[in-house]
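What follows are several structures.
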Structure 1
Amino acid sequence: MGLDIYAGTLTRYYAHNWKTVVQQWAEENGYGFNRISPNGEQVEEEELPLADVMEIVCGWRDWITKAVTPEGVEPYQPWPEDNEKAYYTDKPDWPALGALMVYGASLLYREPFPKTVEKHWDFNQEPLIQRAYGDEKAQWSLYTGTELWLPIQDCFTFTAQNPAQNQVPMSTAGMLLAELGWINSNGWNAPEEEFLNWDRTEGYPTDAAIAKDGTLGEVQEHTVYNTESLAKFAFCIFYKAARYSLEHQVPILLDY
């Protein structure tokens with residue numbers, strides 16, 4: 001099961017009125033696309049009437065913004081919701097997210113990180129990441145299993161019900177941006193004009209190329225990835241999502 005990131009209105013997300021980068025690419029190049037479950041079956045997404053989606057989402061938004069507002073301060077303002085506002089999406093996938101997490105943990109604890117990772121690497125079993133999971137001082141959104149970030153500048157993490165009534169770890173886009181800033185400052189120290197290109201210059205090696213006529217070139221499956229390159233790739237994607245969230249006042253969700 002792959003991992004996508006989405007920064008946009010919850011209405012568009014829950015109304016399924018958005019497309020992953022893979023879906024967009026497939027449509028642009030004349031290919032079909034179906035979501036497949038881990039057992040190989042096509043995923044059928046339940047459709048609710050748009051009016052029902054809007055009612056659920058807006059009610060949840062109004063509740064959560066009040067619930068997370070610290071006592072004695074002016075309540076956070078609910079963000080605008082509709083089914084048309086533009087969104088940002090990309091596909092870091094799990095190995096790159098794990099690489100970013102292990103790279104960040106290596107900086108936190110000043111210990112070396114694995115230079116390469118395998119394609120089906122279970123990063124949750126990585127000692128550095130497990131250490132961060134159990135560290136009360138490392139309550140970052142990256143290490144608390146956050147699945148949803150609110151478009152709020154203040155930094156905090158918490159657990160609450162999402163609009164689908166599932167209890168999940170949540171945080172704020174401001175928190176995510178602060179974490180990424182710390183990682184960059186204590187690691188690469190790269191200027192923004194450099195790391196904004198890492199989603200194109202870093203990441204997964206190319207297994208195969210598709211020619212303009214639609215034919216598939218020579219396939220060379222890669223099963224080992226460069227950890228730091230994957231970490232840079234994920235860093236860029238999550239940074240762009242966090243900036244987009246705050247600039248456009250929309251939440252961020254992990255989709256898998």
Structure 2
Amino acid sequence: MDGTIYLGKNLFDGALECFKYLKDKNIDYVFFTNNSSHDLEFYHQKMTNFGIQCDLKKNFYSSTEVTIDHLLNLGVKDIYVIGNKCLKDKLEKHFHLIKEFIPNQKIDAVIAGFSTELTYKELQDGCLYLQTNDCLFIATNGDWRCPIEDGLYIPDCGGMCEWIYRCTGKKATVMGKPNEEIIYYLAKQFNVSLDEVLVVGDRLYTDIQVAINAKVDSLAVLSGESSLEDINNYPEKPTYILDSIKQLPELLEK
């Protein structure tokens with residue numbers, strides 16, 4: 001969403017008309033975010049405030065839901081979480097959260113998510129658990145940075161995980177984009193084949209790469225993080241390139 005449909009509090013020109021077109025043509029759409037620091041209700045309210053028609057249960061999915069599904073399938077119970085209160089609250093509905101490092105405490109997984117409430121103690125305790133337990137290390141997403149207004153960025157989950165890796169030698173398994181299982185899950189939910197899926201995004205190593213991994217079409221927009229030069233230098237190319245989402249209806253008409 002961020003960098004593709006809006007940037008911070010500013011909706012991109014033509015975005016509202018684009019989603020009206022999709023609605024009129026009965027083309028389904030899903031807003032998928034790697035950002036685990038907010039719940040889906042936050043994004044539903046944000047899109048509604050922009051005037052975009054959307055349904056909370058149908059049109060939104062995030063790396064948090066992917067992570068929960070994955071952990072439940074593995075039978076995980078005891079976890080330590082490095083992340084915002086929002087992520088912890090969501091996970092606590094399904095798992096037992098260990099609050100701090102306790103010597104000889106056994107856990108099943110350390111979970112890391114994008115956090116604007118990050119403390120050094122959280123990083124410290126997460127690293128200690130990874131060094132003293134044969135446990136999973138799961139990241140909701142691997143984004144290095146998060147775009148904000150005025151062309152600036154703030155650190156994201158991928159940067160946190162790199163710090164943890166340098167300390168523990170353990171790399172995180174990433175649940176969000178570019179994990180292709182997301183595309184397979186959503187295609188099944190909407191009962192569409194993979195050749196009916198188009199992934200639209202601004203970030204090459206997450207948005208576009210998830211499409212490449214799933215072998216579906218992709219559209220890179222130049223309204224966010226990636227420039228034309230970035231795309232030219234990227235080893236794999238998106239199916240389409242446009243300046244912004246405003247041009248999507250024209251592309252679909254073709």
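Here Kirkwood radius over Cα pairs in Å, for residues 135-190 alone was derived from just one of the structures 1, 2, and that gives 11.8; the source is 1.
If you rank structures 1, 2 by relative contact order in percent (Cα under 8 Å, 6 or more apart), which sits at the top with the largest value?
Comparing 1, 2, the top value of relative contact order in percent (Cα under 8 Å, 6 or more apart) belongs to 1.
Every number here is computed from the coordinates shown, using simple stated rules; none is lab data. Quick caveat: nothing in here was measured; it's all calculated off a predicted structure.
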